[in-house]
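Structures incoming, each one as structure tokens.
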Structure P
Amino acid sequence: MKYTTILAFMVVFGSLQAQKRYTTVLTELDKQAEQYAQVAQTIWSYAELGYQEQQSSALLQSTLSSAGFEIEAGVAGIPTAFVATYGSGGPTIAILAEYDALPGLSQKAVPYKVSNGGRGGHACGHHLFGTASTAAAIALKVYLEKTGKKATIRLYGCPAEEGGSGKVYMTRAGLFDDVDVALHWHADSKNSAGIRPALANKSAKFRFYGVAAHAAGAPEMGRSALDGVEAMNSMVNMMREHVTDDTRIHYVITRGGEAPNVVPDFAEVYYYARHKTRDEVIRVFDRIVNAAKGAALGTGTTMDYEMIGGTHELLYVPTLQKRVHNNLVKIGGYTYTDSERVFAEKISKSLNRNLSTEFVNGVMPYSTGQKAGGSTDVGDVSFAVPTAGLRAATWVPGTPAHSWQAVAAGGTSIGEKGMMVAAKTLALTGMQLIDDAAFRDQIKKEFLEVRGKDFEYIPLLGDREPALNYRN
């Protein structure tokens, strides 16, 4: 037998042996689906807001600790953030986990709108996100035990993704500096793993201070803080005509006064500025600040503002992202049961859509031209370390994020099934990364090229301490 033939045989044999090991671990992971479903639904019931996820964080920490991980809690000055570590030496594989809910979206796990009686709901599927990532990390621990390979597995418990920028503080604290690759995923209505950009984001609360007075008896004595907010909003809304098409600006008035017959001496408005590049976000945000200053001057009030969040856009490493896509295709989707289909049909009707399960049963084709939608603090991680992720069908097709329909599906077996698709895809990718040093080297080289040799990390939220009270 020629040397080249022997070499080819060894490569194929090694690959088959690896596939067998991977299948064994993934099969064991599948057997734990019910256990992980219970964890996810417990977190779904907690529905804790950003930086208030004490019970959710504790449950994931306990799950990992019971599996043999060492826990470092309260990292980066955030009580609900943690790092769980198993193993030592070898490549360091990070898996990101989220678990914060959104305010004002309490919903029962039923296909019609009805409050669950809480402050918020998991309308972005982070209860599934945190649990699937935990499951994948434990699966990689099992892989190390079975093979005797050397690697370091880290599960990063990341709070307050929804506007609180938890990962930014963790990145700023250097927690990812020695990581080789970071993996993540997100809930969605379809299975996909193409290149899907995320917008850079800066957010702040603008606070106006006026003078209280009787609105009818002595209006000349008052200076309305609400006038300051409304003047600012008016100027920013006029500014929309003079920003790039890709710019997004959102606001909500969080405080507008207490009674119509009292001139408000305090008012607050909460702003987001987004764009596909952080440089443009900085420029737009600076203009918003100037509008706030002008509003205060014109209304005889004073103003200050507090930075709440700031995230980079997502940086992709195409070779790594394509590998995640290929692995998602290998794992595949899932099929609705009869009762799940009935539920899904009712959700689709509430969205004025016809149900199509093509990308629940399967996976969307690989794409590099998707339009940026929301923002994520994974962006900052992606500039620190090669990062890739996927989206799994945990919601009924066509469901928008941040909706009651997303909360409802996430509380059912539909969410649980999508969660396990994500867990297995992350685990499979992690095992391959542990095994393939040449692939890791290729990813690192490509990452440095994509990021640029002169890159310097500057957090968009500056040097402020974590905004632990931003949901209060």
Structure Q
Amino acid sequence: MEEKSKRPLILIVDDDKNICKMIEASLRKERKYEIKTSLNGEACLKSIHDEIPDLVLLDIQMPGIDGIETLKKIKEEDSRIPVVMMTAHGTIERAVSTMKLGAYDFLTKPFARDRLIVTVQNALINSSLRREVDELRLELKDKYAFDNIIGQSGGMQDVFRSIEKIINSNVTVLIQGESGTGKELIARAIHFHSKARASKPFVAVNCSALPESLLESELFGHEKGAFTGATGRRIGKFEQANGGTIFLDEIGLMTSATQSKLLRVLQEREFERVGANELIKVDVRVISATNKDLEEEMKKGEFREDLYYRISVFPIKLPPLRDRKEDVPHLAAHFLKKFCGQEGKDIRSISSDALDLLMAYNWPGNVRELENAVERAVVLANSAEVSAKDLPAAVKSLGEKRIYESDDTLAGWIEKLEEQALRQALLECEGNISQTAKKLGIGRATIYRKAKKYGLPMVKS
């Protein structure tokens, strides 16, 4: 196919040469269109195969392949091509029926020039917007492609294999993992790879960011006057996500009352706006995420058991970054490229010393913390390589404990390693002595003694 000209190309298809000339003359006065004409359906289809037009003006009544059959074949060739049908008074009903086949609009002969121009302009604007939306969707699909979710470790490969099984189903998904492991990224990838829902909305709701009174309105919407401050109707997130996916982040923090209302939506696929009696039905896929252990929350009575089984039909567990250290170099390289582009810097690599520190650190904030660390390093780096000095203090502290000194004895190195291990374990356990002792496999008294020896702070007993 030839490359399209800069001006929109309009193809006029009518077996009446005089009508073709009349329409062409009217459009050429605008001086902003390229015009081609065809006298039958066969010639139209050949022309479209050679060069895709921006708009087709198509007569219904033609010898050979009529307008309706031609319309069907145009849509098979490229469904995005807008087609305006042209019809005489006696075939208006047939023209209306072509709208179901994908026609944009129809013109009834004889039509005024103003009506022709307005219809053409609207069709071209609509087509342009549709193409932009399609391009954006492709961009989003590429952005959230599984190839772009860095994870070559066995744990992440298991996650990918699980996701592939449910992409095109409507099953509810519960993504579990610590903060910063990429739960929303996985949810978006599931949505944008779904054949049925990718073209529909993806709506994310952070359940921890709003108090109960506002969360209900956020999810289900409200009517004017439903409560103080409700000055107009609000369409809720479930309604906005109709046909697509709603992502309920931090669902473990949802209050009991809101859990009950959510359960009904999952069971009945319908709800009422706050302050209304009208039932609204929705077709929404629900993906939830939490960093809490919901089974433990159920035992404590903090999370409804019936809701848990509704949202966790297909659970996905994301491993923390410390359990997939082999992914750290790949993630760091990915973030390096990303932030160099944003900052306009030409940093080509990460030094071996810096990479050793990145590998040694346990990343309590997971992938998000690593991303922030690399972004900081890119900003600070003043050479073509990220060095250890460009890394955050928490990461660099590991290196400070491993600086080689010529007069160090073996006993001295053992003490340094012991202090490093104890410091890191206390950090990960948030100062909890019992958890730290269990983690290191030593007694509480030993923790107290060693912490005092190395001057380490202790928070909880």
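Every read-out reported here was derived from the displayed coordinates using simple, explicitly stated rules and does not represent laboratory data. Please read these numbers as outputs of a predicted model, since none were measured by experiment. Cβ atoms are built from the backbone, for glycine too; each structure is taken alone.
For the structures shown (P, Q), Kirkwood radius over Cα pairs in Å, for residues 151-190 alone is largest in P. When FRET efficiency 1/(1 + (r/R0)^6) of positions 71 and 183 (r between Cβ atoms, R0 = 30 Å, to 0.05) is computed for each of P, Q, which one produces 0.95? This figure was derived from P. When relative contact order in percent (Cα under 8 Å, 6 or more apart) is computed for each of P, Q, which one produces 10? It was calculated from structure Q.
Give the label, chosen from P, Q, of the structure having the highest value of distance in nm of label points 7 Å out along Cα→Cβ at positions 271 and 391. Working shown, then result.
Values: P: 2.9; Q: 4.5.
Checked P, Q; max of distance in nm of label points 7 Å out along Cα→Cβ at positions 271 and 391 sits with Q.
Here distance in nm of label points 7 Å out along Cα→Cβ at positions 111 and 359 was derived from just one of the structures P, Q, and that gives 6.8; the source is Q.
Across the set P, Q, percent of Cα pairs over 38 Å apart reaches its highest value in structure Q.
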